[in-house]
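Below are structures written as structure tokens.
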Structure 1
Amino acid sequence: MEKDPIVQQAIAAIDSGDTIILEALIAENPWLLSERHANGEKGYFKDPYLLWYVAGNPVRQPKLADNILDVAALIIKALPADSLKEQAGYTLGLVSSGRIPRESGKQLALIDLLVAAGADPDGGFGAAAVHQEVEAVEHLIKIGAKINMLAAISTGRTAVAKEFIASANAEELQQGLALAALYGNTELLEALIKAGADVKAFCPPGFHQHSTPLHQAVAARHLAAVKTLVNAGADLYIKDPIYLGTPIGWALHLEQTAETPEQAEQYKAISTWLREYMSREIAQDLFKAGLISAGQVEQAVPVIAIKLGK
């Protein structure tokens, strides 16, 4: 516990870009670089190394320090050789997938710095693709990263992605399905489904696993992708484990909380289509069960749609 104030001082120096204080803290406390610092969190930023903080991911402030490259270089230079590659590699993933590095105009330069320090550029693809940091993915390819299915999907290289799909295993197919839904690529969705991807399954770990590809297509406002997944048998009634929302529930909620009128209209188009589809499906089930006549099916659709919209 006595080390906590020192760790906090070091983090504050990173955030403010105070290289003088940071250098002094590291010189007096070399354990700052070699130890992971317990933060009581779970997930991808559990017990971080000090270097991880240069990425600003998760978000701590709206902008990285103007001299964050100097800050990162200072830490990298002082790092023990036996842990440099590991630490730089993980930090690369944080930088590549982070909104704040991009908005601060430092993302690509930080990527270059970390790769020069020994980070494997191939390791930055996954998280960057999932968080739609396409410029970072393109830059990783430019500096030598070996393109894979995730990179191909996220950068719109459809023909290349199809080549990877042809030899993908079950896990890779599910990853691809989650990503293609997020990017709204119906051509790749169809190819992945044809190859055996399960449209009813939740997205795999690291790919918004609290949701299904259909939830993700809804959230990303891709109506064509929603139609493709639904027509392929996606579960319309499955609830995510965090918000307990169905895909149409997500659409209705996001329509109300949209940042712009244009986005609200896109969510409305999705919820309207889903309501219509689900209402017809329910009406047909009622007819098959003998609860309504064939002539009542069309009459039942708008009534059911109203209830689904509540």
Structure 2
Amino acid sequence: MQLTHDIAGFGRRFFAFLIDAILLIIFSFIVFYCIGDRFYHMPALFISLGFILILLYFGIMDSRITEGKTFGKSMLGLRVVHTDNQYLGLFPAFIRSAIFLIPICLSSFYYWIDQQNIKLILIVIFSGLASSSCYLFIFNRHSKQALHDLVVKSIVIDQEKPAAYEKEIWKFHYLFLVLFVCSVLFSRISPLIAQNNDPTLSTLIQDVHEKNPEIIHVRAKTLKQDHGQYDVALSVYADRPELVEDPNFEKRLIQSLNPKDFKNIQHISFKINSIAQFGFYVSLHQKEYNVSMKDFPK
């Protein structure tokens, strides 16, 4: 089919999104600032609310209501249309936007969920969507459609370009896309499986998690081994930011460990984190502590 204008390149689409992202980061920060500490009492509610507000922006602006143009697209002369040259209806526009926004706006959900099975599902969803979008963004130079475009059969046209014929995606991209996504999922899931199958690491995580109710997520990995002795990197996520700088909280973390369970550990590198997200704004606090075996309670 002949298009009214040729398809926009990913470069112009990226800069259009960057303009929208800057505006939405400012908006998200203002709302997050107004929410304040209430976020940490109801994180799931506010993460979801942030996603919904951003989804409303892109879902409405990319639809026929505004002729397929967000502020960023309007500034660069871009439009979202169906492959039949018609503007998208609200439903496909929202589906398109949701596929793109889920790994961006909901990724911090992973840290606030206790159940390991749900965490695994979230890894598959977020990593699968994000890696698919990245692959197509980089390699699909023919039809220039990302994952959310392919699902609803949309394209982004550049009104500065003349009319052109629609181009189809190279069929082998689907094969390479599956291989790429599988490799990304393996790289994300294998450390989680390794940590759960290691009795020392799993015990370490259990001690920290169960004895400190403020901890919402724990991740551990082995750094180096030397004659049966090894160092461990432990990353914990607290449910509020003030704990990151709290020396008493650090002390309680150390005291929650039983040295009899970790005779082969020489050194533990602690990283205490606190994460919050509203829309496009992410608040992350971090501090590192180093603990040697002599610091453990006897």
Structure 3
Amino acid sequence: MNKKISEKEWGWKKITGISGFGSLLPLIIIIIFLSVFTETFMSVDNIMQVLRQAAVYAIMGVGMTFVIITGGIDLSQGSLLALCCVTGCLTINGTGNMWLGILAAVMTGAAVGLINGIVIAFVKIPAFIMTLGSMYVVRGFTLYITNSTQVAVKHENFKFIGQGFLAGIPVPVYIFLAIGIIAYIILSHTATGRYIFAIGSNEATARLSGVKVEKNLIKVYIISGICIGMAAMVYLSRLSAAQPTAGQSYEMEAIAAVVIGGTSISGGEGGIFGTLIGAVIIAVIRNGLVLLGVGSFFTQIVLGLIIVCAVSLDVTRRRLAAKK
């Protein structure tokens, strides 16, 4: 009996010890609140809409998780989302092949990520400055190649990616879960994952331990770019048109999802599970505020406060841990 109890206790501790597990409680509380104070939040159609929106935040957040764990940041994500949408759309329209379009979007994201990574790793420009510059350059280039006009997707089957269902569940949910699982395996069960955490914990120590810091930093930003390419295809498929202004402030939603999910903004700690939950929380809050009739400006205020509170809690926790 005691052995069974101890095994159950150990299993529960293992579950609750998962990075980001604590973010489930706020999600449950928010869902209960919105279920009580709105009439349509728990409707099937609304839940499906929330999950579709969460998918884009989640996929972007997965890429941002890799970056933030190293102690970096990627402010170019929103602009890159727009560029990937445009390159994917133009390729689909030009070739009639949606798979080539998806490949073009992913390769575009990877290429920009590669450039960011090389400059950050070898030129030693801080990630904040480099990706801030990339944000403006990429957005400007996207506006230039589209002449500031949206481009419609001319491929009916492509819409299934963002608008379709499998077994009653939106296709984007399967996509972000698949990407989340792959990312979890990389972070938790590969040498690359261990190196990423080591760099975020202490870059100098990681370097002395034989970790190829520059190589792994480049990998991280390429992964971020690939995730943006995938998120862009879900986003493009939902809207059926590539907008050069798409993704504005989406990098902030991705950052919010990551920090809400328990990843330390200082680097060295975090996980994918928490980011996925954080993305759902962001989507639920956005949807809930609309149902409550709150203006869009208030949504930005709420998200900003959430980021500040999450980072403040992380800093406080680290200070208390350092004193012990």
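When distance in nm of label points 7 Å out along Cα→Cβ at positions 62 and 86 is calculated for each of structures 1, 2, 3, structure 1 gives the greatest result.
For the set 1, 2, 3, ranking by relative contact order in percent (Cα under 8 Å, 6 or more apart) places 3 highest.
Identify which of structures 1, 2, 3 gives the largest calculated value of distance in nm of label points 7 Å out along Cα→Cβ at positions 150 and 174.
On the way: 1: 1.5; 2: 0.8; 3: 2.7.
Going through 1, 2, 3 one by one, distance in nm of label points 7 Å out along Cα→Cβ at positions 150 and 174 peaks for structure 3.
Structures 1, 2, 3 were shown, and helix-only ellipticity at 222 nm (-39500 (n - 2.57) for each DSSP H run of 4 or more, over all residues; to 500) at -18500 was computed from 1.
Readers should treat all values here as calculations from the given coordinates under stated rules, not as data from a laboratory. Nothing here was measured: the structure is a model prediction, and the numbers come from that model. Cβ atoms are built from the backbone, for glycine too; each structure is taken alone.
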